[in-house]
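Chemist: The structures considered in this document are given below.
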Structure P
Amino acid sequence: MHIHLISPTHHLPDGSLLKTTRYWTSGITLPYLKALTPAPHTVTFTDELMADLDLAAVERTADVVGLTAMGPQIRRAYDLADHFRARGKRVVLGGTWVTLAAEESLRHADAVVAGEAEHLWPQVLADLEAGRSQGIYRAGRWHDLRDLPAIDYWTLPLLKPDAFRSSWLYRMYFFWPIFFSRGCPHPCEYCAIQTYYDRTYRTRPVDDVIADVRRIAALGARRLLLLDDNPIGRPEAAKELFRRLIPERVQWVSQTTINIARDPELLDLAARSGARVLSIGFESLSDESLSSVGKQFNRPSRFAEDVRKLRARGIQVIALVMVGLDGDTTETFAATLRWLEENKISFLKLFTPAPYPGTKFHADMAAAGRILTGDWGRYDYGSATVRPLHMTPEQMLDGFRTVYAGFYSVRSMLRRFLPPPRKNLLESLAMLVANGKVNRYLSRSPDAWGTIS
């Protein structure tokens, strides 16, 4: 059989599709599924964020269409699934969202992969080839992450190979994806990842990760993205990885919890191994808000000290912050912006609460009658999908836009980037340029929708 895999984009409020001509990294799901596919099946794939999906070509050549999606992508995924099924194609849906809403997803597919693909994908294809399907395929166990198939890095769907070979600016811009772990042990109630993995956490053998680093280095790349949801979920394992990365002389970025700043040895090894930028889920400056979603371990009273430690090691901080949680009021927005500026946060991604199906947060909001829409296309982290406790949805969105506009104003940029830090000045300059681009984007699109990435 020939399988065509799709990572859909999502719809903008005007009904158009979100598209871009370049992106700073790439997912690995599509080439990884290709590597998992047994012979003699053949695989092609499309990531709609950058590439246009040739519907006619897929209809002509594919026997099976596979789609994976998260958040607002899911509405587009369902639309495409319905389109291809209406034309006689067998459709498979998979991914975190699909797993947590497997029964709903099956209404749009011939087969649903609920859980990790390693133990399921060959059986799904064998069944479809034989003209049958079990419907929902559930993985009975987690993979041990050993002996994973290698992907062809040149086929990363959002990589521009010619630009990488010819432009030093693009080589600085693009971060090559690898991963060390899956899952997260923390109990954050809004998080689809910990729900999907049932708070389990596994790491790959460090030798295997280093082998990937060296394969990428052989292509001429030194800048990496650790795709992990929480690469320090097992601190001693992370320390071993960072020690092994030091002689590889790479530079890397990732997302992590604030706990990385609270373990001196872990922070030291991260910095020495090449950590340049970390996205950190602060979520809120309010203990009450954090408690309402099960993230009490964050302890906001320590945030300022934590950020100083990270900046002292030359690590740029991207703050991930939710507005509209149950401890927030209309005064929260000004206080949040003031804290971000005073602590010289390099970049900001704001989120409105989005109750992913299957999470405790969704169950709690549904029980309280606070979910405002079941339109998955609105679950973009920039829309009002939950009724806030201490403000109206309109006040939450007004505050959301005010914080974004204030943070990316020229005044705020000058306050946050001057004087520049002593270490890794090039990364500071890159972050300043990124801030300028967001400023220009918000100037052109004052009602910018969703998160800035």
Structure Q
Amino acid sequence: MMQWNEPITLRVRILSPVAIGTGEKCNTLGFIADGSKVLVVDEKAFISALTPRQREMFLQWLEPLAERLAFLRERERRARGNQAQLRTLRQQRQKTERSLSLKSFMSETLRMHQPAQWLRQTAKVVRYEVNAVSVPNRYEGFSLCLKTPDHRPYIPGSELKGAIRTAVLVQALTNATNLLSNLNNSLLREVPQIVNEIAQLKATLSSTGGDREREKIRRKMGELRGKLGELWRDTEHSLLRSGKSDAHYDIFRGIAVSDSKPLPTNTLRIYAAKRLGMGRDVTVFVEAIAPNSETTVTLSVARPDRWLKHMGLTDKSGWLDWQKLAQAIYEHSNAVLESIAQKFPQIRQRVNWLKSQNQPNSPLVCIGWGQGFLSVTMTDPLRRQHPQAYEALRQAMAQAIRQYERTKPNNFPKTLWVALDANNRPADLFGWAKLEVVSK
């Protein structure tokens, strides 16, 4: 049975917008903008607050728009490959979406001159209000940040623990010369063969267009994804589990991180986020915890006693120490920020400031949505020490994973999400926070 040291309290200082997503969005039927304020509405309470006649008007307004939107989306799906038709259908869909908003219904159908005021004055209709750096202007609205039932954002302990784990994996792999060499050899020997087979099948498909060839491609892509997954799993298990696949034998069983204390609702903001490095404009809206906010978590580390010997992890006992964990986080964050500064000059000044805040005893950690490829993977040692294997990995991912199919040699990762300011200029990275020991 594990014995635990006294927990350490860590202050978490938010330095750039932190968006811990829920996977859910609030579309234009779920909020109304009032200047730079966004009022998030309880849809059921809103319907209940309407008079019977207003409810009837709402259904008469909503049903034909929703049906047309569904019809246009289906036509778009069927028109894939016909770019001219797709453009026309997309314009029609976007026009329909612009009409499908709560503000349009209240202003145009109910003839309310001040819909936001009516919402505020009607009990329990507004869930909460949030300041918007950029007000969402699209039907899909904005991605929601993780919050308590009373709408206070917090950082789950699993998010921080995952970020610490990635940093440890990167440092452990950097120091494991033989393991890194084996990974290099596997990527150069085994993966390119499958990549070439997929490329040949795709070339055949362009001339024959048969279902049989498509099925072969799907099977080969599945084989490639499986091979990549196997390589990374085996590497991770060697570094943190002494080669065992059972999570029971993981050194991180001896590290626990609590959920943070909830922050006030007024620390939330809505940001427009743009993907730098894309040929076309890709902008979305996200709800995030704003910079200059603070919270705390507790980090507990098990004592390195008999349980380590029982699980064959005595050689990894050094990780059960906050100072060593902090050093790994510091070095990983430094490498990620250096890479971003070199590749994305539009945001370099802000990145250099973040880098100046990163210190060995109070490191920066990147969490939540929009971190970027190098932040969430242990590929940086491969990139720095074995660039040919890193390129083989990129080629494999380009074939196996759709979001990477347009990447180029010596330019991977090529994109990065950034937060825009009120003038739609790149202003900040996402996800950076500083960890400081408050008490032991």
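Nothing in this text is a laboratory measurement; each read-out follows from the coordinates by a stated rule. Given the structure is predicted, the values throughout are model-derived calculations rather than measurements. Cβ atoms are built from the backbone, for glycine too; each structure is taken alone.
Chemist: Can you spot which of P, Q the value 1.0 was calculated from, given it is distance in nm of label points 7 Å out along Cα→Cβ at positions 102 and 270? Mind dumping the intermediate values first?
Modeler: Details: P: 3.4; Q: 1.0.
Considering all the candidates, the number was obtained from Q.
Chemist: If FRET efficiency 1/(1 + (r/R0)^6) of positions 14 and 398 (r between Cβ atoms, R0 = 30 Å, to 0.05) is calculated from each of P, Q, which structure is the one that comes out at 0.30? Intermediate values should be presented prior to the final figure.
Modeler: Details: P: 0.90; Q: 0.30.
Among P, Q, the structure yielding 0.30 for FRET efficiency 1/(1 + (r/R0)^6) of positions 14 and 398 (r between Cβ atoms, R0 = 30 Å, to 0.05) is Q.
Chemist: For which of the structures P, Q does the calculation of Cα Rg over 2.2 N^0.38 Å, for residues 94-317 alone return 1.50?
Modeler: Numbers: P: 1.14; Q: 1.50.
Checking each candidate, the match is Q.
Chemist: Kindly point out which one of P, Q the value 45, 29, 13 was derived from, the read-out being Cα extents along the principal axes in Å, for residues 262-301 alone.
Modeler: Q
Chemist: Given a computed value of 34, 27, 22 for semi-axes √(5λ) of the Cα gyration tensor in Å, which structure among P, Q does it belong to? Can you show the working numbers first?
Modeler: On the way: P: 34, 27, 22; Q: 42, 32, 20.
Source structure for this number: P.
Chemist: Let me ask something additional. Thinking of P, Q, which structure, once helix-only ellipticity at 222 nm (-39500 (n - 2.57) for each DSSP H run of 4 or more, over all residues; to 500) is computed, gives back -11000?
Modeler: Details: P: -11000; Q: -14500.
Derived from the structure labelled P.
Chemist: Thinking of P, Q, which structure, once relative contact order in percent (Cα under 8 Å, 6 or more apart) is computed, gives back 12?
Modeler: Working: P: 12; Q: 28.
This value belongs to structure P.
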